[in-house]
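Listed next: structures, encoded as structure tokens.
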Structure I
Amino acid sequence: MPPHLAVIHQFARENQAGCGKMILGSDSHTRYGALGTMAIGEGGPELVKQILKKTYDVNMPGVVAVYLTGSLQEGVGPQDVALAIIGEVFASGYVNNKVMEFVGPGVANLSMDTRIGIDVMTTETTCLSSIWVTDDKTEEWLDIHGRKADYKPLAPGKVAYYDGVVEVDLSTVKPMIAMPFHPSNTYTIEDVNANLKDVLAEVEARAAKQLKGSELGLMDKIRDGKLYVDQGVVAGCAGGGFENLCDVADILAGASIGADEFSMSVYPASQPVFMELIKNGSIGKIMAAGATVRSAFCGPCFGAGDVPANKGLSIRHSTRNFPNREGSKPGNGQIASVALMDARSIAATAVNKGYLTPATDIDVNYAKPKYFFDKTIYDNRVYNGFGKADKSCEVKFGPNIKDWPAMIELTDDILLKVVAEIHDPVTTTDELIPSGETSSYRSNPLGLAEFTLSRRVPEYVGLAKEVREIEEYRRGGECLGKAYPDIKAIFHKIKETFPEAEGKATGIGTTIYAVKPGDGSAREQAASCQRVLGGLANIAKEYATKRYRSNLINWGMLPFIFPDEELPFTNLDYIFVPGIKKAVIEKKKDIKAYVVKEDGLKEFTLQLGDMTDDERQIILDGCLINYYRH
């Protein structure tokens with residue numbers, strides 16, 4: 001599918017999702033549960049397995065019922081419901097790696113676009129997937145898209161057992177805002193306006209700690225006791241739906257967003273949605289108010305469009321508001337803030353020239369026009385070669401598509417240097433490998449690796465390269481002691497306890513420590529970039545998502561767990577792990593490791609957690625590429 005024709009998730013909803021189906025996608029927001037599809041975002045290597053006709057093996061996940069009752073107030077939208085749920089469950093990990101099953105009488109009171117808008121945001125709870133009961137509204141939606149045959153009723157049995165329950169009374173949900181820098185940092189807009197200075201001070205303090213002293217300048221946004229934002233954006237797989245933008249148009253109709261600092265842009269989720277919005281006059285209302293209309297594009301979600309000005313505050317109906325995800329570069333002196341809101345409250349704020357306003361505070365006649373799907377655009381432009389490939393055509397490779405460097409098998413022992421120690425409660429994949437300006441390097445492993453942890457630990461790449469150079473020297477069969485006396489001293493200490501330890505049987509690489517790494521994007525480059533720079537492991541208190549842990553394994557990196565609060569090592573320490581290859585073969589969960597100190601080795605225990613036989617073999621082979629080659 002060519003660029004700008006649709007956001008991929010909207011295209012999948014319109015053309016592929018159906019009741020009882022399962023879809024894996026290489027983006028974390030692969031969520032089509034409202035259409036009865038079990039959809040899971042995974043790292044690229046997991047999709048490679050499917051292309052090669054392998055199975056998708058996961059332990060049976062827990063299932064949490066999300067029991068909906070009541071109906072939404074006018075002006076409350078899907079993002080409000082989603083943020084309310086995320087704010088309640090994220091920090092506790094209540095639904096982590098579980099399936100969220102949306103049930104209850106309240107489901108019937110929600111339109112399909114609203115269900116879809118809530119469903120796509122379940123990713124931000126760190127659940128594995130989400131699924132909804134289906135009904136006549138689901139059938140009608142599929143019928144509108146020419147796929148009525150993909151409908152079938154899905155519902156729990158008369159007696160259903162769950163691992164937990166989240167109850168949501170939709171009538172109590174108010175317009176919400178997720179303040180910087182996480183979708184779980186939620187407040188009602190009403191509470192923010194009532195306690196403005198306290199809330200902003202809290203956000204500023206948290207950001208200063210997280211971003212090492214960067215000042216957001218949020219207090220400067222207060223004028224006459226009110227919070228004024230600089231930008232509003234409604235975009236992507238979460239915000240660019242038909243119903244969202246029709247309601248935005250009704251709010252903006254006959255109004256003006258003003259000629260001051262505030263700006264607004266909207267991105268329809270697909271060209272068919274865009275075309276219908278033109279036909280029913282919604283686009284005209286939006287443009288006449290002074291907002292701009294863009295093509296179907298994921299850009300604002302990852303920093304490739306509408307980057308806020310320095311110290312800017314942007315409100316967005318998009319998926320995430322992680323630090324710098326929208327494109328600002330604190331390393332270059334630019335820092336901006338993003339808050340998540342529903343499209344309706346963004347439009348209400350636009351009508352008030354940037355003054356933060358919940359949509360429930362304004363009177364609007366919502367027309368709720370019917371949607372008509374015209375797939376002519378796709379018929380004329382999308383290439384569908386599935387099952388009828390033309391093998392005479394050569395694949396064209398762009399100039400920035402490069403081969404992967406060779407990765408060796410796991411050695412008998414490993415020596416790890418800690419080159420990053422991160423104690424934030426959560427470390428996102430955007431911090432591990434930034435999005436935005438790095439996008440053109442995603443198929444250039446060594447080029448992309450230069451950006452690893454650049455926005456969080458700028459010294460990481462240099463330190464990792466130094467260790468990689470030592471390992472390359474070792475692989476060449478050279479005597480490490482002559483070229484690297486520090487390593488000679490390390491091995492001297494190791495041999496005092498393990499006299500049989502040999503440099504030629506000990507792989508030398510790096511590790512990072514993070515409390516809870518891997519929240520956010522499914523992009524496997526968060527792991528592969530560490531690997532090509534010589535990474536052999538991660539050490540974490542826990543992993544935020546299954547997909548990040550799977551990415552580590554598929555790139556041949558050991559996903560160590562150290563659950564204790566007090567670490568036995570510090571940054572730049574060396575950790576010796578003897579017999580690691582044997583331990584993986586013998587399926588040991590507890591691994592003895594040793595911090596190399598001047599006064600000798602200090603023992604501690606690492607854990608590997610549950611791993612399938614295939615995952616263990618991938619680790620032993622060095623990566624998934626080697627595994628399939630073998």
Structure II
Amino acid sequence: MTEKRPYYISTAIAYTSAKPHIGNTYEIVLADAIARFKRQQGYDVYFQTGTDEHGQKIQQKAEAAGISPQEYVDQVAGQIRRIWDLMNTTYDRFVRTTDPEHKAKVQKIFRKMYEKGDIYKGKYVGKYCTPCESFWTESQLVDGKCPDCGRPCVDAEEEAYFFRMSKYADQLMEYIQTHPDFIQPESRRNEMINNFLKPGLQDLCVSRSSFTWGVPLDFAPGHVSYVWLDALSNYITFCGYDPDGDHDEHYKRFWPADLHLIGKDIVRFHTIYWPIFLMSMGEPLPKQVFGHPWLLVKGDKMSKSKGNMIYADDLVELFGVDAIRYFVLHEMPFAADGIMTYELIIERINSELANILGNLVNRTIAMDNKYFGGKIMAPTTPEPVDEELKAVALAMPGKVAAKMDELKVSEAIDEIFVLLRRANKYIDETAPWALAKNEADHPRLGTVLYNLLEAIRFAAIALEPYLPDTAQRILAQLNVEDGGLESLTTFGVLPVGGQVGAGEILFARLDPAKKLAQIEEFNAQKAKEALPALEIEPYTDQTVDFDTFCKSDLRAVKVLDCQNVKKSDKLLQFTLDDGTGTPRQILSGIAKFYKPEDLIGKTLVAIVNLPPRKMMGRESCGMLLSAVHTEKGEEKLNLVMISDDIPAGARLG
């Protein structure tokens with residue numbers, strides 16, 4: 001028996017700053033589809049994912065929440081793993097960078113680079129983007145903001161250690177040019193060469209001394225490892241790499257990784273910093289890094305500041321796991337961003353999953369039960385239309401494999417649906433219901449149904465990497481085992497005389513209007529459940545002394561969403577991030593002064609310990625501060641807005 005070839009696939013480890021949205025979740029589903037397909041091909045797959053848990057942003061989030069950084073990342077890492085499991089992903093190892101063994105290896109890696117002369121001590125003066133954990137020079141900023149995320153950067157000046165990036169720049173350039181598939185898609189490769197390597201690499205700050213939440217350097221008290229050196233090392237530290245050179249058998253078998261699957265926004269870290277770190281360590285580079293595009297909501301990247309976050313667990317509750325797996329895998333192009341809307345999800349479920357796939361399976365199983373009591377009949381001499389269906393089925397696995405080799409997952413799924421569409425057309429061409437009317441045509445009817453059932457078997461096995469639960473439900477209706485890709489080399493594997501099961505609806509058609517109404521109600525209920533319960537003394541009209549005034553809890557809040565209140569020309573409804581981790585709803589009578597869309601993303605000031613009050617039947621939990629004045633006889637109002645650098649939940653006083 002031939003030994004299975006190893007295949008190591010990894011995702012970027014998810015940053016534990018907040019619960020992952022569906023755009024983050026897409027990556028783990030994509031990696032799972034690739035891993036499942038490689039297992040079908042006979043590879044020994046090692047699939048690693050996990051969480052990135054250090055950095056200044058984490059420390060600030062924990063401080064705002066009033067808990068330790070470890071407690072904070074424990075909570076978020078638990079959320080991430082729950083969602084990865086909910087999406088039916090088959091990772092082999094879920095890693096966490098707070099793991100003591102990983103931290104010990106990072107310390108050794110850092111010391112090894114330092115002793116080699118690749119790292120030196122200096123002083124960092126420049127710009128720093130805390131959300132991205134990225135260093136920038138003034139000239140690299142775009143309109144004074146982070147070129148990656150567009151958010152403000154802060155001045156940073158501190159003692160630090162630096163990595164001599166220029167030492168390995170030529171070696172990396174040569175590697176990229178001699179390995180054209182190393183960075184995919186090609187647009188990402190060109191970006192790295194033209195925007196970073198050709199202009200010349202600056203030495204990289206690889207330690208921080210202004211905060212403590214990171215891997216401490218054992219030879220430099222007060223310094224912690226730069227979060228990206230710590231995070232990127234996970235691909236080898238958890239795979240069995242030993243900085244002292246005594247690597248275990250797992251590392252020897254699986255490294256270098258076959259594929260690092262990452263978002264396009266962190267390609268620079270994975271194709272410039274990470275390869276250079278590996279060159280310094282004397283380790284081989286990963287074979288390929290694929291920077292996948294983003295999943296956009298109505299054309300925008302998902303972010304809390306835009307108030308357009310959609311979460312995988314909510315989508316699963318509304319549509320089911322496989323429907324969402326199908327949508328994100330099929331709607332994301334190879335190199336361009338994909339678009340997500342509730343309307344588009346409903347349309348894809350109805351037109352493709354319910355109609356093309358579900359209806360084909362349901363009516364074929366139903367016809368076999370109706371006409372032959374569920375028995376699989378022996379096919380007779382084939383006709384040209386049978387051979388056409390057979391040819392499409394036999395060609396499909398190879399076409400799917402070719403697309404998967406190029407990581408064009410959406411197009412691979414399309415190849416399976418070519419067979420499904422051909423099978424639906426085959427029903428129209430052969431008209432089984434007409435053949436059933438004449439007993440003399442029953443042998444032909446048996447042939448038609450056999451061919452349909454066999455085509456469905458081909459499709460079910462091919463769909464397993466993308467819709468694993470649905471694939472197994474289809475095979476259960478056929479009463480056959482998953483024979484793997486090897487069973488798709490022959491058309492006619494279904495056992496004659498076997499029995500199909502009772503048909504079941506795989507995907508029910510959705511009424512768009514009713515479903516959208518349900519979604520609106522669902523989201524409203526979710527927002528209501530997330531509002532904190534307050535038990536505060538009631539309002540008073542009396543004047544207050546200074547000590548009473550000091551009891552007012554003024555907090556920085558960030559506007560996640562802002563909407564006009566129906567049937568009110570005065571009220572705006574705000575959904576706010578107040579640093580607690582759950583949205584806060586406040587209503588304010590300022591609609592004539594502001595357009596809702598102009599306020600999304602702004603940082604405001606709110607009194608958060610006022611008792612809840614009802615306004616137009618909606619609960620308002622707090623009050624936004626504003627300044628009111630009269631100009632030329634007209635009332636003017638300005639909300640109190642503060643710097644976006646101030647984190648949500650910061651207390652003002």
Structure III
Amino acid sequence: MNSLNYPIIKLTFCLLIGILISNYISISIYSILGFIGLLTTVLIVTHFYCESQKKTMHWPSFIVLLVMILIGVFISKIQSATLPESHYTHLDSITDERLHNLEFIIKKRLKPTTYNQRYYVQLLKIDSIPVSGLLLVNFSKTSTKEDLTVNARVLVKTLIKPIHKPLNPYQFNYKNYLKRLGIYRQVFLKEHVVLVSPQSPKTITGYAQSIRNNLNKRLETLSLKPIERAFVNALFLGQRQDITADVYEAYKKAGAIHILAISGLHIGILLLILQYVMKPLLYLRHGKFIRLLIILCILWSFAIVAGLSPSVVRAVTMFSLFAIVKGLKRSSNSLNTLAISAFILLLVRPAFCFDVGFQLSYAAVASIIIIKPILDSWWSFKNKIANWHLDLLKISIAAQIGVFPLSLYYFHQFPGLFFVSNLVIIPCLMLVLGLGIVLFVLLLIYQPPEILVHSLGWTIQFMNGFVDWVASKEAFLFDKISFDMTALVFSYIFLFLLGLFYHKKTFKNLMLLGGCVLSFQVLAKQLPALSPKNSFIVFHQSRHSIFGFQTNQHLEIHHDLESLKNQRMVNDYNIGAAIKTQSTDSIHGLYKINDKLLLVVDSLGIYNINSVKPKWIILRQSPKINLNRLIDSLHPELIICDGSNYKTYQERWKLTCEAKKIQFYQTSEKGAFFVNY
């Protein structure tokens with residue numbers, strides 16, 4: 001814990017706090033600069049006063065940390081995508097009801113959906129007005145035109161549509177995710193696309209794409225199977241679009257999903273390989289510097305070819321600093337070096353701190369740096385081979401401890417066989433990376449030998465087969481775990497206090513640790529379970545109706561589906577709302593929600609029920625009714641329309657309710673209807 005005394009660690013932590021709170025406070029950039037200037041002046045005056053009076057004061061240290069928090073707020077504000085006046089969100093003329101002439105450049109190709117190829121694009125003009133900003137483009141797969149290429153210049157006339165929030169609670173908020181990336185609108189393209197300059201690199205990303213295309217063409221000449229070629233593309237070129245959903249799911253269940261994206265693990269292994277291969281350079285004069293320079297050039301060239309994705313940039317930055325420290329024989333704490341890399345990345349791109357990969361990478365590496373030495377002091381083998389495998393196990397355990405709370409928070413599952421997966425997959429990955437480097441070097445010269453190609457393909461197949469075997473052991477996969485932000489915060493506080501107690505076994509630290517555990521049990525577990533809660537929810541589901549009745553931690557689902565198995569929206573709700581038990585039933589015609597009577601009108605269109613005066617009405621399965629007559633007959637306060645109705649019916653009912661001044665709730669527009677009672 002002495003490493004926490006390094007100033008850069010405290011400064012990085014305060015910078016991170018500033019970036020986080022900048023999203024929750026509204027303050028002008030000039031006000032922030034004013035506060036920074038005022039506090040800096042106080043620090044300067046205090047410094048000269050202490051120098052002249054030969055005094056030592058401790059409170060200026062807190063001002064330094066406060067200044068760093070304000071710097072975090074400042075850089076987050078000035079790097080906001082919407083700050084420039086030229087950003088397209090400032091144009092009042094943009095509507096989703098009329099066509100706009102767009103000119104943009106393709107920046108990045110994403111993993112396709114069922115119906116569309118997807119791209120991030122840089123806007124140049126809207127209706128001949130120069131603009132800036134990123135846009136999401138969905139290009140229909142049914143189009144006869146070829147896929148768009150990176151750096152292609154495109155002219156198109158189309159609608160600019162908003163990006164909607166999720167329609168059901170506790171689902172992944174893709175709108176917020178894109179907002180973090182500076183993307184606020186999207187377009188859908190079919191045939192009406194004109195490529196102005198389909199191949200004009202001119203930029204680093206454009207040249208990198210040209211290199212990737214060239215390497216892909218050469219890879220296609222090799223005797224690799226499609227899944228093997230997809231893995232080579234993912235591990236060396238950063239292109240994961242061709243990896244199937246089944247493979248993703250298997251690696252996810254095996255706790256090895258990080259293998260499929262270029263991350264710190266890949267760059268770390270690549271760095272070890274390069275250091276070993278270039279060891280003879282150390283015998284030359286200035287060999288250390290030459291080897292370091294070559295390694296850094298190769299790492300950053302690899303990052304450029306891989307597309308400079310955020311995961312690649314942060315991994316290469318992190319291990320470049322480690323390589324520099326080790327190569328120059330500088331004495332530095334590893335945690336300190338890690339903090340420096342995080343500090344640099346956050347200064348350049350504050351939005352990195354919201355990236356799940358960034359959080360997982362730094363949590364894993366920090367945990368390895370802190371926990372592995374403790375595990376090393378507990379046990380080791382004299383045999384080098386056995387000790388090497390034991391080190392892999394220790395690294396896996398240490399990394400898993402660090403990312404465990406984040407994994408539960410984001411993915412709500414824990415792979416119990418993660419250590420088994422890593423003991424086999426990491427050596428396989430090292431072999432794949434080594435063979436792959438040789439393969440790509442030979443590709444640039446002449447056709448690689450078949451034995452090399454077959455060895456690489458066999459290794460990938462073995463790794464995939466092993467992952468499938470681990471994923472099939474579902475008894476060791478603990479999923480659907482409810483874990484909210486409160487639990488996440490308490491988990492890391494607990495880990496910090498546990499480390500503090502390990503290094504300083506005092507009664508005070510023991511009490512702090514016990515108080516943390518007790519607080520977690522009360523605030524995160526007991527209070528939610530004891531707090532009475534009754535809720536009614538109408539989920540949005542196309543062509544079907546799903547109603548939910550929550551009583552404390554029990555959920556009763558009324559639906560017209562054949563089965564609720566693999567219904568993502570219900571699973572997400574169960575996890576988010578910490579549901580313990582669930583039951584199902586068919587949809588009834590009448591419900592009582594607290595003191596409100598709710599009538600369900602289905603395709604039969606029956607609503608004239610004697611002595612029943614419902615306040616709420618749900619329309620489902622497109623009933624052929626005269627809504628004016630229904631309103632005049634029942635005088636409801638609210639009419640709810642779920643996703644099982646035809647869109648034309650919904651629009652007609654909406655206009656009728658507006659004319660009658662009756663509240664109309666449409667789940668296809670507003671999302672699931674939710675009420676607590």
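helix-only ellipticity at 222 nm (-39500 (n - 2.57) for each DSSP H run of 4 or more, over all residues; to 500) was computed and gave -12000; which structure, I, II, III, did it come from?
II
Assuming 3.9 is distance in nm of label points 7 Å out along Cα→Cβ at positions 519 and 559 as calculated from a single structure, say which of I, II, III it is.
This value belongs to structure III.
Where does the value 22.4 come from, among I, II, III, when mean count of other Cβ atoms within 10 Å over residues 319-326 is the thing being computed?
The structure behind it is II.
Every number here is computed from the coordinates shown, using simple stated rules; none is lab data. Just so it is clear, the model here is predicted, and its values are computed rather than measured. Cβ atoms are built from the backbone, for glycine too; each structure is taken alone.
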